[in-house]
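Peer 1: What follows are several structures.
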Structure P
Amino acid sequence: MRSSESLQKHTGKGSSDEKKSAETEILDFDLFYQLTYLSATAAAGISRHRLFDLGRKLPSLSSHYFDKVYKLVENLRYNYPDACRMVGVGVKSENLRTFLLRFSDVLRSGEPIPAFLAREAQVQGESYINAYERQIESMKKWNDGYIAIAVSVALILIINMVSSMIYSIGTVGMVGMVVGAILMDFVVAWVLFRASPQEIKFVTLSEGAREQRLSLKLLAFLGPAAAASLLLVAWRVNWGWGLVLAGLVLAPVGMVSRVADEKITRKDAEITSFLRSLGGTASSRGTTLTDALANIRIDPFPTLQPDIRFLTLRLCALSRPELCWKKFGVETGSKLVSQTTDIFYEAISLGGDPENVGILSSLFAMRTAMLRAKRRGVAASFSWLIVVMHGVLVALKIFLLEILKAFSELLQGVMSSDQQQAVEGMSLFALGIPNTQFLTSLVIGVTLALSLANAFVIVASEGTHFIKIAFYLSLMLFVSGLGFLIVPLVMPNLALGL
């Protein structure tokens, strides 16, 4: 789950350090996309020089190596077989290295390039599917591990709170143990993020769909407002109302980002059928994509309808078709739609058969969309389990805190000051008066830290854009605030009875 900005830095426009980073970060999906694009364009019968020129301009990590091959041929007058072998030997990614070495042999032997690239795209697609499914299995294990760690953090705090009635280990020791547990929670969350399939689902938010641009604007305004309202209300009133208000202020950002994510998911599913229909219509009628687009019904693509209408209007206005299709892909907000339409339009504009190109590009999108659906199925149950668990653990911590407050009041009521000093000087197992003010601050700090960690780990599991953290963080804050408001109201009689 990387941002679109980080990918753009690795597409040949970044610094030398960024290009070196690209050498060790070739993803299976990047090579799958690269080979699908090359196989679709090669089927149009273009020259190998034109093929490498197109391949080096793709926004993928592997295009950096096609650029190296192209420059060796263009500037140093190497032939393509020798250039592919020279570049391939130094590639760290095993899949890309073996592909370039095989491509070198194919170019030297005279085997048809379109057939070779079609086979390689198919093989790489299977490799990508297998790698993705293995990562999903790994993610499941780390999901379970994170839940265990999150419960352990709450238990460490609870044990410290209970131990304060028996023997005080000191504020430094207590804070040290709790902070260590929270850091471990964040470490496991980060490991889960790295173990999950790394993919880019969104285009740059500032250029994407309307909901994406709106969520970015709302975050810039409501993010600081949520933090300010939390601190101000907590200082003036109490933490319960502060957390509730912060959650409500942040909720619009989260809801808009959630709507954007759901629309992107539906667009990823619809683009496969749309391109097949459009390619088949253009091929059967023997006409251009613009004419074919005017003759197909777009009712089967409800989520893509607004984007398709804008595309049709732009094409009818005699705008440059290349820019129209590029804008269509970006404005859907989906990186997958943008990549798929790039393959579709580029291959057809070079002379490829629309029907065959439509099938090839739709298969690329369909495989990716189906894998992401599997991931969403795993992440959905985990996400809501984390939300429920967070609410239960917060209520449990506040419940125990209220008991300690009542216990402290009882002890202070029945003991004189001399008796309290005598109790404090007794053995290890003597009862003591807990420092409830310190424990309250500790509970609040742990609650805020776990709210952020839980929101992050859910987004890491889902593989969506990080801005969706606002949705789950608002839920965590709101549930935590309700706990601080409701539990103390129902506790007094029970706490006194205990």
Structure Q
Amino acid sequence: MPNAPPADVARVAGRGTIYISAAKVWFILSGLGIHLSLPRLMSEDQFGLYQVVIGIVSIINAVVVTGTSQTVSKYISQDESRADSVKAKALKLQVAVGSILALGFFLLAPLISSYLNDARLTNYLRLAALITLSYSFYAVFTGYFNGQKKFLTQAALDATYSTLKLACIVLLVWAGFGVAGGITGFALAAAGALGLSAMLAGRGARTSEVRAKELFAFQFYLLAFTLVLNLLQKVDLILVKALSSPDAVVASANAGFYGAAINVANITYQVIISVTFVIFPLVSQATFANDRKLTQTYIANTMRYTLMIMALLATVFSANAASVLHVIYPDPYQAGSGALGWVAFGMLGFGLIYVLTTIISASGRPTISLIIGGVTLAASAALNALLIPRAGLAGAGLATMLAMFIGASIGIGYLLNRFGALIPLLSLARIMVCSAIIYGLSLAYTPSSKGLVVVKLAALCLLYLIGLIASREVGGNELRLVQRVMKK
């Protein structure tokens, strides 16, 4: 069992995880609200187009948000007295970086549409460039609050943004504006979140000068890595649209079916994103102070708890793929069930990559993260190009799973070599055994109604927890940790 972190750190990290996890749960639920609503307000073809456009722009948005926020967070966490100086310099830097990314995305829209064999995408992609512009500045404020460990403020902003996105997208699509309405709603939500974050941050007092070159050097590697990471997350969907059928309408429908599977599978890693927001400034601070023992403690605890959660979700979604899709989507989306069976575990691998590279980048080695992401992306593109024409949507899911575990293995090897720390082997064995039992039990009974599906999934989760307790993987240490987190 890994060592416990100091009491004050445990409280900060624990409460931060609770706050941001709550915001991410709402993000997932609000996203589910969007994906429950849109297939009932749009045709399958329109929903496929919306999925592809948002999938592509999300690559750029995630690049801007993660690369910028982690850069700002790192330099603030190393010296919080420079917080307002770092924020001011980063905002000036984003005038160039954000504008170039948004303009580049706007200009490349016809080329992307041509590759995907659908000219209708061009104007939708150009409209989505507005989302990128707002995100580039919003990311500075996210990093500003994160670096100071103001996790409650950060979580409140995230929750507000999720609410705005749900309301704006569904309202405009319901009003009859179709795909363009959905994209416009997304852009309005991003602009609203930016305005609110600027108000909360205020102007502040600059206590020292921060060099733009110092920020940009670190940001460049993180931007490049995050681009690779998000291409990795979307390359299978894009290749399904490009390779699954020569008919543009059929390919769009296939993208919608596969996108439904991905939306479910993504929950596997989305629930642990909050941990990466918390662990980044802590690892950055510990490695900056050359505290190897504390860094090892952070790594071991982070890997253990995130794997414990992701293994459950991946197992439940994979073993109950058809039932889960039946609860959320109309019957035609059952076409994605074969893909979900594989890609649920693929997103477990992606979650591991996300956590591993967050730790590596926080320790000051973003180039290593970039290499890991690049190798995984190349493997995913090659495997998807090979398997989609042969096995359709299930081939895309299998290819993604194989590629993700290749990348995760490389990250694990690097962390073991540099820090000599990872999840304890006994913990790994217990989690795998409990997951295997849950998978087997899932196959023993297939519910006939949506209500029974929900009951079955809840029962499986409870049995998994009982298994962890019975194997002593979860017990007194976790109870004491909760008490330390909640103690005033």
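Peer 1: For distance in nm of label points 7 Å out along Cα→Cβ at positions 139 and 443, which of P, Q scores largest?
Peer 2: Largest one: structure Q.
Peer 1: One of P, Q was used to compute semi-axes √(5λ) of the Cα gyration tensor in Å, for residues 59-154 alone, and the answer was 32, 12, 9. Which one was it?
Peer 2: On the way: P: 40, 16, 9; Q: 32, 12, 9.
Comparing all candidates, it corresponds to Q.
Peer 1: Moving on. With percent of Cα pairs over 43 Å apart computed per structure, which member of P, Q shows the largest figure? Working shown, then result.
Peer 2: Details: P: 33; Q: 11.
Largest value of percent of Cα pairs over 43 Å apart: P.
Peer 1: Something else about it: Comparing structures P, Q by FRET efficiency 1/(1 + (r/R0)^6) of positions 107 and 379 (r between Cβ atoms, R0 = 30 Å, to 0.05), which one has the largest value?
Peer 2: Values: P: 0.10; Q: 0.50.
Structure Q gives the largest value of FRET efficiency 1/(1 + (r/R0)^6) of positions 107 and 379 (r between Cβ atoms, R0 = 30 Å, to 0.05) among P, Q.
Peer 1: Where does the value 25.8 come from, among P, Q, when mean count of other Cβ atoms within 10 Å over residues 259-266 is the thing being computed?
Peer 2: Details: P: 19.8; Q: 25.8.
The structure behind it is Q.
Peer 1: Right, here's the next one. Determine which structure produced the value 2.9 for distance in nm of label points 7 Å out along Cα→Cβ at positions 51 and 203, calculated from the coordinates; the candidates are P, Q.
Peer 2: Details: P: 2.9; Q: 4.9.
Label of the originating structure: P.
Peer 1: Between structures P, Q, where is distance in nm of label points 7 Å out along Cα→Cβ at positions 251 and 459 highest? Walk me through the intermediate numbers first.
Peer 2: On the way: P: 2.0; Q: 4.5.
Comparing P, Q by distance in nm of label points 7 Å out along Cα→Cβ at positions 251 and 459, the maximum is at Q.
Peer 1: Here helix-only ellipticity at 222 nm (-39500 (n - 2.57) for each DSSP H run of 4 or more, over all residues; to 500) was calculated and came to -30000; which of the structures P, Q was it taken from? All intermediate terms of the calculation are to be shown ahead of the outcome.
Peer 2: Numbers: P: -27500; Q: -30000.
Structure Q accounts for this read-out.
Quick note: the coordinates plus some simple rules give every number you see, no bench work behind them. Because the structure is a prediction, the values reported are computed rather than measured. Cβ atoms are built from the backbone, for glycine too; each structure is taken alone.
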